[in-house]
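Once you scroll down, you'll see the structures, which are given as structure tokens.
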Structure I
Amino acid sequence: MTSPAAADLPDYAPIPASARGVTPNDQGYYVGRVERNLYWVTDGVYQSAFLATPDGVVLFDAPPSIGNNIRRAVDEVAAAEGVSNTVTHLVYSHHHADHGGAAFLFDENVVRIGHEETKRLLRRDNDPARPAPEITFADRYTLEVGGERVELAWHGSNHSPDNIYIHFPGHDTLIFIDVVNAGWVPIYNTNLSEDVPGYMAAPDIVLDYPWTHFICGHLGRLATRDDVALHQQYIADIEASSKEALASVNPVPFYVAGGENFWAGVKGHLDAVTERAAAPVIAKYTGVLAAADIREFTYTTTFAIMQSLRLDRGPSGPVHP
């Protein structure tokens, strides 16, 4: 395995203070109280959460980058609060391995819960690190453990077909993974999302829930309602800029220049549209959202949204007379 020297990395813009998070301890994790007996765990890049009840611990996601530090965090809190450290339930937010790949670390007697599509996809993937959930649901499921209530809901495809909303009405908290990054732009292609229209619509659903604390799955701090609103504005600006670029860039010269190489014409045209659409967004959000100046992130997210405008909403182009 090779890595570039630090000196070879581009000189990116400083990280805004608003994007900075907590500092992990010497073992590489931070655990903090969200509200009452709900806690969150982070390594600075990924997030997990757990509910410590008299009847056991309910775990929400098990990112492998945090791995065994999830157990250490649970043990730390259980010792401090005088409660059980036995993990009795594990809830999958969705099927992706980067958020559930440490699920195998927990006892086979743990009750695993997830959307019905999560079960289907985990069976398809056949990854022993992510045992399929035994309890599944289609639209809604209420989990009650140790006098606490958690509401799980699926409101349609977004980042993935099975990504769910996890609401804690008694803790003023929502978990919803891989759409909003607190203080940061999405990484490549709308955070590697499979359903762009669903991804774009999801923050409205997030804001429809009552909550103060938002666990978004990534980075080193909890998100706020202002973070969601800023994310929405960033995406709305990309959408508006993409519409303008699609209407303004003349495709004909690119296809003429490409000649028999039709795909060269396609590349030239769509690259020009994406460049025109992304450039003002990068300029506006550099210093506002962390990593906005990493061109590939805003560029590929712009490309994904621009293509969704063409292919999902239509029209994809003029109709031949």
Structure II
Amino acid sequence: MEESFTCTKLHPTFGASVDGVDFSKPVSAQVIADLVKAHTYYGVLVFYNTGLDDLTHCEFSKQLGELERAPKFNSPDQPDRFSQPWLFDAGNTLIDGTLVQKDSRRWHYNKGNALWHVDSSFNQHRSKYSLLLSHRVPKDGGDTGFADIRTAYDDLPQEKKDMLEDLIIEHNLWHSRKVAAPEEFSKITEQEMAVKKPAYHKLVQVGPDGRKTLYIAAHSKRVIGWPDDKGLNLINELLAWCSQPKYTMAVKWQQTTRQLVWWSNITVLHRATPFSDQMEIRDMRRTTVFDDGPFAHGIPDAAEREMRGDLPAA
């Protein structure tokens, strides 16, 4: 007999907590298919008391698609804190377990996580899902905020939708880091630039559920073919629109056994919220699943098209 699960809504338009999935054994193909269907509808699924470890976290994620390897920003020889190469370190500790120190490069880098974003939009092959597993959480703060971009897009005036329809956005990791920590990231190292170069994606897209959405993030640097200041003004306007309180919710990380949050990087924005990062440990580990849909690889020739003038006029 196939196991079943139940979903409880967390917000009127998106997000649900899930009860009834047994992570102590491999999840069946039928349950995976049902979970994907639920996730396509809700955009964010929250699982409590999963009991997952690094290996089973990765194994469950692999059932959802191909995993992105965690990047190494400092150098190719940067040691791994985890045994699995697909785990991105979304916490505030170093490999020896000590806290990331204030004003270090990584501390400033982490400040960008507080901006509304989607994961890996700065990759030309973008991600579809992120699955964040808690190993240790602070007593207060450190929640994760989410914003429903689909409903935000639905509510835009038709005239605005028409204007946005054909625009292409440059996504750049170092843009969001400079926004969050302008002095620290006024200069980007050669290694950082080599690891993450700009990527180009359509702004208005159709999500897995058939609804239109905005593919936008703090990584969004400019509108291709537009003057930089005009494009950035539009990006900031849209981010502010999508993050209005009526479109947002916060997921609290409970002191439970390995809470897992699985979100869409196509239909939902997210951000971290503050906590006492110099006093408490927040050990969070994320897998990232590559997109395999029609918009997965974006518009790789956008820069060349811009040089030819083959883009919508500003």
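Tabulated data for the structure shown
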{"quantity": "Distance in nm of label points 7 Å out along Cα→Cβ at positions 148 and 260 - highest-scoring structure of I, II", "calculated": "I"}
{"quantity": "Comparison of I, II - label where Cα Rg over 2.2 N^0.38 Å, for residues 92-275 alone is highest", "calculated": "I"}
{"quantity": "Which of I, II leads on distance in nm of label points 7 Å out along Cα→Cβ at positions 60 and 140, largest value", "calculated": "II"}
{"quantity": "Volume of the Cα convex hull per residue in Å³ - structure with the largest value, from I, II", "calculated": "I"}
{"quantity": "Computed 0.20 for FRET efficiency 1/(1 + (r/R0)^6) of positions 44 and 124 (r between Cβ atoms, R0 = 25 Å, to 0.05) - originating structure among I, II", "calculated": "I"}
{"quantity": "Per relative contact order in percent (Cα under 8 Å, 6 or more apart), the highest-valued of structures I, II", "calculated": "II"}
{"quantity": "Value -7000, calculated as helix-only ellipticity at 222 nm (-39500 (n - 2.57) for each DSSP H run of 4 or more, over all residues; to 500), assigned to which of I, II", "calculated": "II"}
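Every read-out reported here was derived from the displayed coordinates using simple, explicitly stated rules and does not represent laboratory data. Because the structure is a prediction, the values reported are computed rather than measured. Cβ atoms are built from the backbone, for glycine too; each structure is taken alone.
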